[in-house]
Structure 1
Amino acid sequence: MLLWKSCHGALSEAFRTDLAEEICSWHRTIPLYRETPLVSLSSLAGNLGVASIHVKDESFRFGLNAFKALGASHAMGSIIARRLGTCLGSLPFPVLTGKEIRERAGEIVWITATDGNHGRGVAWTARCLHQKAVVLLPAHTVPERLKSIEALGARVTMTDLTYDDTVRLAASLARQNGWVLVQDTAWEGYETVPLSIMQGYMTIGIELISQLADLWPSHVFLQAGVGSMAAALAAFLAHVQDHPCPKIIIVEPESADCFYRTAAAHDGRLHNADSMHSIMAGLCCGEPSPLAWDILSKQADAFLTIPDSAAATGMRILGHPLPGDSRIQSGESGAAGLGAFAWIMRNNPEVREALEIDTNARILCISTEGITDPDNYRRIVWDGAYPDV
């Protein structure tokens, strides 16, 4: 299903390129920082009939197999900087994580709710800061994701709640215990931290400017859970000078389509998804972030929902590329963007026409995660079978 959006609105000043450059410069002070690779899939582009396809592979980010630590580290560092009455730019990562800053900032317990990757980013940053992290997981989170967060020293609890109710529980525990909530979705009265997380994702955009050079995309496929990454990059790309703003296509699972529902209703209210059964676990969020919607309602050109089979196809295409193309190990949520594009080109000519994807189109996708659930990855890629969701 597709909803066409025809006009862009005012730009959000929080996502200017000069701010993005400052944040990226701060991220570069993290010893593990490396630009993640931008992979050109020339053979696939020829096969699907477009000029180029590029995929940004975030599985290499800080050795954490996903992009989320960019947002968590920026938000947590910014919180400490505010406590000290300074700006984050004056606290390069080795200073921020040093003993002197730790003593000045005091003991902090960070708490978050997550379906996996965001919690891992919070736990990793807390460990770097020599502080404690409490991470809550929604019901049915696979054990592999729980173990990967525990391995970073966090206290992890599996709830019997949905993702969105787990977020509410984390907020309640933060208030009760005096902990600091680091959540990547917003609500009334809780916007500063989610915005800071979103701004952290702009480092991906700064890297893309130099990596793409003259191959600037005409179409960008961005997957959305609560929408933070998608909105951040959509807003950032709209600010980039000397390049036309690409068409932004937001991708969601059919069963977790809160942004599509909100856009389709067009009544000024946020609308929730009510199923959230999908192999794309990282995108199974029932409630859109108001901050993200405020941006995407102005900057997105289309909202697209895809079946699980499309994401599975994306995983197989990336994991078993055509001759001449490099392999990308992408998880279920990570492959959603490329899977959506391939699904359109192979099965949906009317959507392709509506999006004006022709032989001159230059496609950009973000593989937001690597293989975060090896058992499910093998079932999908090896056996063509989906896990019981």
Structure 2
Amino acid sequence: MDRQTENRRPNRLVSETSTANLRCWAEIDLAALERNLKSIRGALPDRIRYMAVVKADAYGHGMQQTVARLMHAGVDMFAVANVLEAVNIREIGTGWPIIVLGATLANEESYLFEYDLIPTVSTVEEVERLNANAKQREKTLKVHIKIDTGMGRLGIWHEYADSLFDAMRAASHLELDGIYTHFAAADRDPEFTRMQRSLFAGAIAKIDWIELDDLLIHADNSAGITTFAPNSIYNAVRIGLLQFGITPYPSSMLGKAETTPIFRFKSRVGIVKTLPEGATISYGRTRRLERDSQIAIVCAGYGDGVPLPLSNRGEVLIHGQRCPILGKITMDQTIVDVTDLRKPAQSGDVVTLIGEQDGGEIPLEEFSEWARTISWEVLCSVTKRVTRIYRTDMKTG
């Protein structure tokens, strides 16, 4: 199958100096994304196919630019949450299989055929509906069956899988392309994950009407591959977080794979002013100054994706030094204490919320802890008001 990418101009692929007029932006290092992918592939057996998961606008990194780079870097296929996301990928390039991990609604089924997409089926009703649609169009549609081994979301419960296999076998216009499951606690409960693996293997072992070697068998995502068994029944992995350098999972196998974060979140100082000891800060007067202080007003707030729980808790980097957040995060602005900076802050200075700056660093994981959430929610919550800047080679600073 020929693989082609559309000649589409990226939204933002600019140099460092091009951020001069921006109040708040995110930098995405596409070169690091490609290095991460190749490092992960190098840690996996050659027979394992790489399925890049790019749902939710590629976890907030921007689908168009990241998908195009992943295509260039050599992924085998893509996976997304819904049909609309899959259509967007198909408009970027042809030749890569695209698996829809979520349920396909009846009014979305025409897109499966028009854009050559692979849906997931979890019920007999879905199989019968898709088969009737394919028969009416005189086409054959590839599908993946999902088996629920303990997640409780999509997928047929493993004890009832026979009914779905029987329906699939009887579907004259559907082709079984793959079978998969989803781990519920791969990052924290290896025993439960081993049980899920066992239930999954037991369910698909009952299939006697098709060669399993002809199917994609997959279960492992970025968390699951911490317990990945190279000589197992699996021949594909679903990688989302890890390719973006999000590595909250310990893994002996992935000790061979070195990945780096590709995301930085930045803003600028709006103004700097002096407030006296005893002055109160922000809505609710949630902070009272204990000394005469220099404060900087940063041009980013929860309307940009700075989580409210960072109020009186988080920090930012200015001139490479950490500066504490004072008072509540507001919609458009954040107040920080710059009294102790070695180099005085001034209007226009770059503020790093996530990433490195002049020898200092605020990792995404630490930012997420301040926000009392997980890293990938933070990334998905950075709003469209924040311009994404795409780079092929980023410098620290």
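19 is what came out when relative contact order in percent (Cα under 8 Å, 6 or more apart) was calculated for one structure; which of 1, 2 is it?
On the way: 1: 22; 2: 19.
Attributed to the structure labelled 2.
A value of 54 was derived for volume of the Cα convex hull per residue in Å³, for residues 144-183 alone; which structure in 1, 2 was it taken from? Intermediate values should be presented prior to the final figure.
Working: 1: 84; 2: 54.
This figure was derived from 2.
Can you spot which of 1, 2 the value 0.9 was calculated from, given it is distance in nm of label points 7 Å out along Cα→Cβ at positions 48 and 344? Working through the options, I get structure 1.
1, 2: which one has mean count of other Cβ atoms within 10 Å over residues 232-239, as calculated, at 25.2? Structure of origin is 1. Source structure of the calculated read-out (mean count of other Cβ atoms within 10 Å over residues 128-135, 17.6) within 1, 2: 2. To test your reading of the models, identify which of 1, 2 gives -12500 for helix-only ellipticity at 222 nm (-39500 (n - 2.57) for each DSSP H run of 4 or more, over all residues; to 500) when calculated. Source structure: 1.
Here mean projected area of the Cα convex hull in nm² is compared for structures 1, 2. The highest value is that of 2. Kindly point out which one of 1, 2 the value 6.3 was derived from, the read-out being distance in nm of label points 7 Å out along Cα→Cβ at positions 104 and 288. Clearly, the read-out refers to 2.
Identify which of structures 1, 2 gives the largest calculated value of distance in nm of label points 7 Å out along Cα→Cβ at positions 112 and 152.
On the way: 1: 0.6; 2: 2.8.
Comparing 1, 2 by distance in nm of label points 7 Å out along Cα→Cβ at positions 112 and 152, the maximum is at 2.
Taken together, the values in this text are just the output of simple stated rules run on the coordinates, not laboratory data. These figures come from a predicted structure and were not determined experimentally. Cβ atoms are built from the backbone, for glycine too; each structure is taken alone.
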